[in-house]
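Next up: some structures, all given as structure tokens.
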Structure P
Amino acid sequence: MSESERRRKYRWDRVLIETDRLFNPQFDDAVVYLTGAQLEMLRNTTQNLRRPETYVSEYAMGYYLTPTVEDYDSILAIVADLEEVLMGNPNTIWGYKDRLFEFPFVTSTGETNTDLYSSSVPAGYVYVVNHWSFVHVGGTTCGVMLMLDDGSQQQRIYTAPALPSGEHVYQSINIPMKEDDRFWLRIIGLPDTTSAYLRIWGYKMVVP
């Protein structure tokens, strides 16, 4: 492509993206939360990102130069990757912050019911639990009930009226937890001074 073909006049309504900043970005990779409206705007913006006049490789008095053919091909590859993410990449988790792993345990004091709790979801977060497991080492059979508790209501997730000692329960789930939600595990008939263990895996999401 000749220089004359790459020339574009400056326009007040055109936002220019410097080619060098794409190939040598000033920001590290990041995982961010997007609202539905923001996602819609970004999806439409990708149409402008496919136009050569959107990019500037060299500034001049009264005009600028768009990228070379080779650079433009590289830019289109970056745009295609962005479109894949914005248009529904199944590996994208919007708002992802960190892994979630908890390993709470409790030792019975001889009461009929022994209760075990996970930590509550803090403000500004949503937790998504993908797996949980449980085992007790009471040396006898116990009843077990796992619930999602928001402080006023409980949603039952699992019940076992007679679970032998040392038998692991493991389940894959997909349960989102909002602010103040927690897991509440009730063990019925756990002998005095014996213990029960709960494991929770998933991920944390930041919400505005």
Structure Q
Amino acid sequence: MKTVIEFDVEKATQALNYLAQKEGGKIDKMKAIKLVWLADRFHLRKYGRPISNDSYLAMEYGPVGSSVKDIADSSDFLSSEEAKYSSAYLKPDGKKHFIESIGEVDADILSETDLETLDLVYSKYGKEHALELAHMSHLFPEWKKFEREILTNSISRGNMSYADFFKNPEEEIPYENIFNEKKEELEIAEKIFNESFLVASFWE
């Protein structure tokens, strides 16, 4: 199931900006992208919607929100409006693989639960190196689904489904696990998401 819910450039930008400021003003791009994935995953499983509404790809270093990556890279793939908005808050840090915050976080863009989730994710995983987060992401089912093809270079990327974000790893992960929802809570969140998806599909 690929999301048909529209990508939210404002929330994605402010999430990256928030994380950059948590790091003292700039943050490693890969680390930021992985932290946004963790935040989207947690918020989806708890509240029935991701924060960014991004389309996710399984790549060599784990899940990647395609438009979040475009923002982090100041990519030409961004529309003029998206580029104008994101560039008012973030910029690449020269030739280094970092994103620098250049504007205060517009907290009004992020909901209370968005902010709570970003705080939780950063408090639990913010101390980890980008490559460690990439390694951790390889343990989750949404990436595992593509593991063989990616590792054998059969494909360079695969289109992820939010439906797989509701699944748990088959084995216990050797990291602190914030994805410990009760079965009933997870089923309710998945139902909320599926209903929202159907509504969005109807109007697309």
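Bear in mind these aren't lab numbers, they're just calculated from the coordinates by the rules spelled out. Bear in mind that the values here come from a model prediction, so they are computed numbers and not experimental data. Cβ atoms are built from the backbone, for glycine too; each structure is taken alone.
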Worksheet item: When mean projected area of the Cα convex hull in nm² is calculated for each of the structures P, Q, which structure yields the highest value?
Response: P
Item to complete: Identify the structure, out of P, Q, from whose coordinates Rg and Dmax of the Cα atoms in Å, for residues 27-130 alone was calculated to give 13.4, 38.
Response: Q
Worksheet item: Where is distance in nm of label points 7 Å out along Cα→Cβ at positions 99 and 115 largest, in which of P, Q?
Response: P
Worksheet item: Taking helix-only ellipticity at 222 nm (-39500 (n - 2.57) for each DSSP H run of 4 or more, over all residues; to 500) from the coordinates of each of P, Q, which one would give -5500?
Response: P
Worksheet entry | Which of P, Q leads on mean count of other Cβ atoms within 10 Å over residues 51-58, largest value | Q
Discussion item. Looking just at mean count of other Cβ atoms within 10 Å over residues 35-42, which of the labels P, Q belongs to the structure with the highest value?
Written reply: Q
Worksheet entry | distance in nm of label points 7 Å out along Cα→Cβ at positions 139 and 155 - highest-scoring structure of P, Q | P
Worksheet item: If distance in nm of label points 7 Å out along Cα→Cβ at positions 147 and 171 is computed to be 1.4, which of P, Q is the source?
Response: P
Discussion item. When relative contact order in percent (Cα under 8 Å, 6 or more apart) is compared over structures P, Q, which one is greatest?
Written reply: Q
